Structure I
Amino acid sequence: MKGILIIMASMAAAVAHAQTVRVAAAGNLRYVMDDIREKYLSSHPHVKIDITLGASGALAQQIINGAPFDFFMSADTRSPQKLKEQGCASGDAKTYAFGKLVLWSNVLDVSIGIEILNDKRVSRVAIAKPDIAPYGEKAVDCMKYYKLYDSSEDKLVYADNIAQAAQFVVTGNAEIAFIAYSLVFGPEMKDKGNYFILNTESYKPVEQACVLLKGWERNPEAGKFMKFVLSEECKSVFKKYGYNVP
């Protein structure tokens, strides 16, 4: 009898584990993923969606090092490709959205555009670390395009991801941040600052791709969740947060 109970407990644990989808998602998805998770759970109440946010490059390295995720939503196409090359991804990556880069501030009027970087009131400009965060990389590209990088480099403060870059301004650790457009729709920032959408000619499109990770077959719910993320229903959610969709 005791053996049967142990087996039944093990089976219950396995089922519970299979119904938890572990998602590694880029920081710019902070708010959009809340909406997507809510929509998914409304028709899949037995499922739990665990979301870990971070810089795409940092998350990819965690996955390579063995972090137990089922699904990766990156802010670029390079990180999913790297995972595939390392044997950590299953199947092909799929583009789910195209993001936009904005300047945001809650203390200065940024409506004049990127030229505000030369304003004497600007002593600190927050960007995500460009070596691990695609939006940080795009911010550097944008500044170089307008020939403002050299004069602004000493003002830059680096965040671990794009969401933290926004937080630097919220907490007063920077006057301006280069952030993802999607973040300005969040409850912490909506109507609490102002933003300027940067010309997409100044940086390459922020093409964002997702991919299932090795071993997801043991948790089929992960495949269902990826299919949902790529569905027409979710395209409307991405559009709500300022993304373009394929």
Structure II
Amino acid sequence: MKNKNENIEEMGFLDHLEELRWRIIKVLIAIVIFSVGAFAFSDFFVKMLMLPSQNIEKMSVQVLRVQEMLMLKFKIAFIMGIILSIPMIAYQFWAFVAPGLYPEEKKFGPLLVIFVTIFFLIGAAFAYFIIVPFALEFLVSIGAEEIKRQFSLSYYSKFIIQLVLATGVVFQMPILSFLLTKMGLISKKFLRKYWRFAVTLSFVLAAFITPPDPVSMLMMGIPLLLLYELSIFIAGIAESGEKDETENNEE
């Protein structure tokens, strides 16, 4: 069997940089194409962005600058371009590292693309449908009754978009656990050993991702702990697969 790094050694450092450059260019082209397409549906995406605020009493969002709505459409189109390009981003990443993997490991490429996309969408949906409404309801309820809750469109959209994107990225934890286990950098035993640290880190991370209120932090922290447990389970599966491959190679 070929050495895992044999294919990498056949290419020089500049060849790797050239390949990386072309893969980045392909990703950027995909983002541009999807962003242009998303701009045609920007009105729909703006309505979706405003939907959480419409279900909350005493809350209004207003435009404070003449060009604010146009800039929001450009921003949403770009963000949607990135989201729609996630399968391409995952595939280009895998294609770049695949030459340094065993043939048995390369078969996980299509699954990686699929699960990266699925976990991101699950995380984004969790933030949009659960965290965002609770966070807005809690934050708007704070303060005196006579004070109007009027928010700038740019700050409101930034709040929603950052929360959705950050949660989607955090939900990649099980995928990252699988890859790091396959690379031999972590193990199921390692993750289980530092479970207490993971609890603390999960709530610290939740505090950074969510608004500074205990309700949102708990709503993000608990799923993070569940994701960590899932990561331990997936690490065990990756280790089992590694052992099976080793036994087959020895035979």
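Assorted remarks:
- Label whose coordinates, when FRET efficiency 1/(1 + (r/R0)^6) of positions 69 and 237 (r between Cβ atoms, R0 = 25 Å, to 0.05) is calculated, return 0.75 (choices I, II): I
- Comparison of I, II - label where distance in nm of label points 7 Å out along Cα→Cβ at positions 141 and 165 is highest: II
- Winner on relative contact order in percent (Cα under 8 Å, 6 or more apart) once structures I, II are ranked, highest first: I
- Given 7.9 for mean projected area of the Cα convex hull in nm², for residues 117-228 alone, calculated: source structure among I, II: II
- Structure from which -25000 was derived, helix-only ellipticity at 222 nm (-39500 (n - 2.57) for each DSSP H run of 4 or more, over all residues; to 500), options I, II: II
Since every read-out is calculated from the coordinates, none of them should be taken as a lab result. Quick caveat, the model's predicted, so the values are computed rather than measured. Cβ atoms are built from the backbone, for glycine too; each structure is taken alone.
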